[in-house]
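As structure tokens, here come the structures.
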Structure P
Amino acid sequence: MDHAWLDWVRRLQAIAQNGLLYSDSPFDRERYEALRAVAAEIGAADGAEPEQLAATFAAQGGQATPKVDVRAVAFREGRILLVRNRDDGLWSPPGGWVEVGERPSQAAEKELREESGFSGRAVKLVGIYDLDLRSRPRWPFHGFTLVILCELESSEPGPLHGAEIDAADFFAEEALPALSIRLAAEQIRTAFAHECDRTLPSVFD
């Protein structure tokens, strides 16, 4: 099975698994179980036993693996691009959860574009951070944040597409606004250091 088909099977399975986790409706659960069976049938097209594959899929319950969050850090004239969160009025780099089938670089570029209006290209991994070890309060799922340095490719921003964001602006390191718990000040300081010296190694927990 080529990579495209395998990717589609994985995405269908992820939709079915998450639907079964969160849905209380017996009608919706029946549909998600049917979707999972279709994923198994497609996955078995290269010779695997569909019943065995369906059993493997059915054994996957809940959000058993860590979630992955990306944050796109971008700079202009030594100032970092931050977006303001509509819910609390606090600022953070553009970012969000990585979708099934997305590469981290794609996710960072998408979040940058949707939340700030600027297009850019992912160029460097600043660091990988365990959310349980950071200032963010613990929550039901374990997760990691990938901070990715992006180079801006547009001089002017387009419209904001993120419903959670109401503003975007650039800030000097010594004049940062009130920051969201979505990314600790320590991680933003590290991003400034990597912007100044691209040879620095990535950091990780």
Structure Q
Amino acid sequence: VEKWRCTVLTFDLHPWRRHAVADRWDAWLGLHAQGQSNQWTERRKVKRIVVHPDYDRVSLDGDIALMELEPDLILNQNIWPVCLPSAAHHFPAGQEAWITGWGATVEGGASARVLQKARVRIINSTVCRTLLRDPLSDQMLCAGVLAGGVDACQGDSGGPLAVTNPSGRVFVAGVVSWGEGCALRNKPGVYTRVTRFRLWIRDQMGV
């Protein structure tokens, strides 16, 4: 039984606190194509949204929130959790990772109707800092394809950056946060580094 979802606080130009009101949200799980539910799709109310207390709307540091759903979820073939890494878990540069979402498939374009996925790689933070204009904190990590052409985009924020270890277990290494354009050469995407928030997540969720 599951009841929590991890996301980020990307609310365009509107005051984010207005959007962090639980009763304004529904969560759809097991969805593949927008607007097309089936026997494996579940809809849940959001009981509460827990915003990280150090979230900075300017730098996007601390860009993470938790949604508690009600009632609890029963897992099925389309709904299955990824593992939370320990605070000490290391995701090395060069490691393969996957991103998923219904965001735009081209910068400035419309959202995708069918769930998209793309393979990227973790990028060394020192290298990433030389490529991006905006500061990269230790609570962020970079992933992408430096040649360009593959990236998260508008509408993907809050989605997972997932890594599979040699035993086949899937861990959420990051959460889509921000970037400079979409899929540009030498402009990797920036993700909230989940390991830096593991103790806070434990305190909120009890796991």
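Listing for the model above:
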read-out	value
Which entry (P, Q) yields the derived value 19.8, 60 for Rg and Dmax of the Cα atoms in Å	P
Label whose coordinates, when helix-only ellipticity at 222 nm (-39500 (n - 2.57) for each DSSP H run of 4 or more, over all residues; to 500) is calculated, return -2000 (choices P, Q)	Q
Of the structures P, Q, the one that 2.5 was derived from, the read-out being distance in nm of label points 7 Å out along Cα→Cβ at positions 33 and 65	P
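Rule-based calculations on the coordinates, nothing more; no lab input. All of these numbers come straight from a predicted model, not from anything done at the bench. Cβ atoms are built from the backbone, for glycine too; each structure is taken alone.
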